[in-house]
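> Input: structures, listed below.
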Structure P
């Protein structure tokens, strides 16, 4: 059985630490800070046996060099020369077996062009997703390099996963995202209820993550671009924007969030 723990880093990043019952082996996802990873490994008496990378931004990759300096371990990630230290490149067409678990690699461009995500269903009833900065709880990543069409396509891949999939994104942005979601859908009671829950969690300094796809389908406007309530809100906010398909709604919604 895989155990997953959050290692807070910087102001709002989460580095995800994966370990298993039967050994001291572990993996980390997007280690932007090596020092907090080393402290967690020491505290939990774990041995680092690999690294998973979702995209090239420094707050997801900056710890690779230090963590691999005295360890001969694989570093999996996208095929991008901007990421120093990748030993096994992934293009979104393969599967990856680590910690006795098979992960499917999903190509999810939008936030960056090289972005990938890792999906597994180790117990056949408890699927997990490490989605980096593509999907956030109640939000999505900024379109730094990709287009709205690309991000919508990436979201469609995630929407096709089992709704009970646990979503491990890389930042604690949930409260800010929920404030925007409430503006888009003020009559969505699920958003209000979830916001109250997250407020209580954050007051206790506890992560709001993981989320689940089932939850995101009800509270995340970027997962709801086909819903009349979201489409109407976007039309009212940007009456001159072309909104003939989901991608155009997604793009106008992301532009609204960028200036929220």
Structure Q
């Protein structure tokens, strides 16, 4: 966030922002990082990255073997206040559990966070997937079904703004390429009401998603269902389970507030 967008720039503590940015550089694709990796991912100088890493290690938010750094269990405490104080994850869980049990697939609820979708609730059916997704996982908005679903209710110029600010790096050989193609996938959801991701995030995994509007009529969330590609084609997937996802979406919209 640029300083021009901060309501109280004089009260802003830049070092705190930098510390959080270092922590957020660790993810599924970057579970262990060197000092040089962190400097590259954050844009900080090696000297600044080193001080931040060592401070976080001293506070027990990071562990290290002298070369690589990785997140420590203490980082879970940062998510606990949200999970304990906000009703959305707790209220959504029974709905996701019912959807997962009924379809025997994996269901997720995500919210838009900058240029990513953050999973805040998830239920895995009896047929588990290999994605390793869980609460707190982040998905790229441009090639995930949930990202496309959320963006589909935004004005076209805002969609392009989000996509233009997103690194369009391919996750698999099937990941959509280019800004125009990414925008076309969002328009598909705008037209039909559902979005899809066909092995674009992980080979062998297909997903469909629907947007969920908040009480203020703003779309910031989406619900998705995922299936192993060998079990059914995308067309068979939609035919078999789209109705169940729509019912779950309607149930969530009636009981959960995302404002």
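Nothing in this text is a laboratory measurement; each read-out follows from the coordinates by a stated rule. What you see is a predicted model; the values in this text were computed from it and never measured. Cβ atoms are built from the backbone, for glycine too; each structure is taken alone.
> A value of 3.2 was derived for distance in nm of label points 7 Å out along Cα→Cβ at positions 23 and 103; which structure in P, Q was it taken from? Could you put the intermediate results ahead of the total?
Details: P: 1.5; Q: 3.2.
Only structure Q yields this read-out.
> Okay, next question. Assign the value 2.4, calculated as distance in nm of label points 7 Å out along Cα→Cβ at positions 63 and 175, to the correct structure from P, Q.
P
> Right, next: Cα Rg over 2.2 N^0.38 Å computed as 1.00: which structure among P, Q?
On the way: P: 1.00; Q: 1.05.
Structure P accounts for this read-out.
> Next question. For the read-out helix-only ellipticity at 222 nm (-39500 (n - 2.57) for each DSSP H run of 4 or more, over all residues; to 500), a value of -13500 was computed from one structure; give its label from P, Q.
Values: P: -10000; Q: -13500.
The correct label is Q.
> Who wins on FRET efficiency 1/(1 + (r/R0)^6) of positions 55 and 151 (r between Cβ atoms, R0 = 25 Å, to 0.05) among P, Q, i.e. which is largest?
Numbers: P: 1.00; Q: 0.10.
Answer by largest value of FRET efficiency 1/(1 + (r/R0)^6) of positions 55 and 151 (r between Cβ atoms, R0 = 25 Å, to 0.05): P.
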